[in-house]
1. 37, 18, 10 is what came out when semi-axes √(5λ) of the Cα gyration tensor in Å was calculated for one structure; which of P, Q is it?
2. Can you spot which of P, Q the value 15.5 was calculated from, given it is mean count of other Cβ atoms within 10 Å over residues 5-12?
3. From which structure (P, Q) was helix-only ellipticity at 222 nm (-39500 (n - 2.57) for each DSSP H run of 4 or more, over all residues; to 500) calculated, if the value obtained is -30000?
4. P, Q: which one has distance in nm of label points 7 Å out along Cα→Cβ at positions 61 and 93, as calculated, at 3.1?
5. Suppose you compute distance in nm of label points 7 Å out along Cα→Cβ at positions 21 and 45 for every structure in P, Q: which one lands on 4.3?
6. Taking percent of Cα pairs over 15 Å apart, for residues 29-84 alone from the coordinates of each of P, Q, which one would give 65?
7. Given a computed value of 15.0 for mean count of other Cβ atoms within 10 Å over residues 53-60, which structure among P, Q does it belong to?
8. Given 43 as the derived value for relative contact order in percent (Cα under 8 Å, 6 or more apart), which of the supplied structures P, Q does it correspond to?
Structure P
């Protein structure tokens, strides 16, 4: 069961990163059309938006799980995955690629 959670969590993290990058790209386009100087987001701001998006996905998935044991396992898998070095590196790389566009 843990393996399927890991795959699901990886997919949700990818979706969250794509949604966050899309949001900041839209902000960049809006600032360019308004004639204001584009402002690159800080890493903390980027992480906050990613974490909010991840929380939305997590809440949606938790609502689908019926038993407390599965919910607890799912929460634990999320916590472990977000602490994982590879995930942290993935977030940092996504941020750096976003900042290059600004």
Structure Q
């Protein structure tokens, strides 16, 4: 099979695909760190599930308020993302890392 030398394809690979693989790998490692800290510090118990438990501070700095449920939901998204990357003996993670140039742990 001949190498791909089309300049547009090479540029697309270098400017779009490889940077995306870098970001996906970086996101994976950040989510693993979040999950590990979440578990190690028992953070789940600190964020009650419910719309009435607003996290203090947002009203004074211009951000939209979030609740314990919002935090729990994002933690669940991280867990699902990690699981999808690690399924089938890390199949997706391995694909991403094979392309990533700067995965930065």
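1. Computed on structure Q.
2. Only structure P yields this read-out.
3. P
4. The structure behind it is Q.
5. Derived from the structure labelled Q.
6. So the calculation was done on P.
7. P
8. P
No lab work stands behind these numbers, since they all come straight from the coordinates. Only a predicted model underlies this, so the values are computations on that prediction, with no experimental measurement involved. Cβ atoms are built from the backbone, for glycine too; each structure is taken alone.
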